[in-house]
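Please treat every number below as a calculation from the coordinates, not as lab data. Model, not experiment: these values are computed from the prediction.
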Structure P
Amino acid sequence: MMSILGTIFVGLIVGLIARAVKPGDDKLGWIMTAVLGVGGSFLASYAGAALGLYRQGDAAGFIASVIGSVVLLFVYGLIKGKSA
């Protein structure tokens, strides 16, 4: 239970940093920011394992999680821009 809460907390921090790094006006609430951060961490872990940087099941580093979150935020902006 604590690992899930810890992941959500770190995801919130990573999501906030990703939103600060990427320019533009993204109207996301704090829950979507946390989901973005957690998703970015999972994306970075999966991509790192696919590239051979991490072993299967290892967690991505903080910087890799921020990069993964920025990528997800960019993709979200592309999808949101086409639907609006």
Structure Q
Amino acid sequence: MKIDPSIREEIVRRLFEAADTKLTADNVTKATSLREDLGINSMSLIALALDLQEDLGIVIEDEALSRIQTVGDLFETIESIQKEG
């Protein structure tokens, strides 16, 4: 199951809210590093995950969260959880 495009846009918007970067949404790809490219630290990632969990009705386990390094990883994790649910 692929993430709905509107949800993807919302995730990217939230990434930029949490980010410390000069990148624009047009520059973000699946390979964009959350930490290196967007400047998202662990606490910001946890806050983002909690928001996404509430909005999407999913649970992102700590182990899965610790493996998320890129925007693509985040999308794949969400897609995987949605398939299971």
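Source structure of the calculated read-out (helix-only ellipticity at 222 nm (-39500 (n - 2.57) for each DSSP H run of 4 or more, over all residues; to 500), -18000) within P, Q: Q. Each of P, Q could give log10 I(q)/I(0) by the Debye sum over Cα atoms at q = 0.16, 0.23 Å⁻¹, but the derived value -0.55, -1.21 comes from Q.
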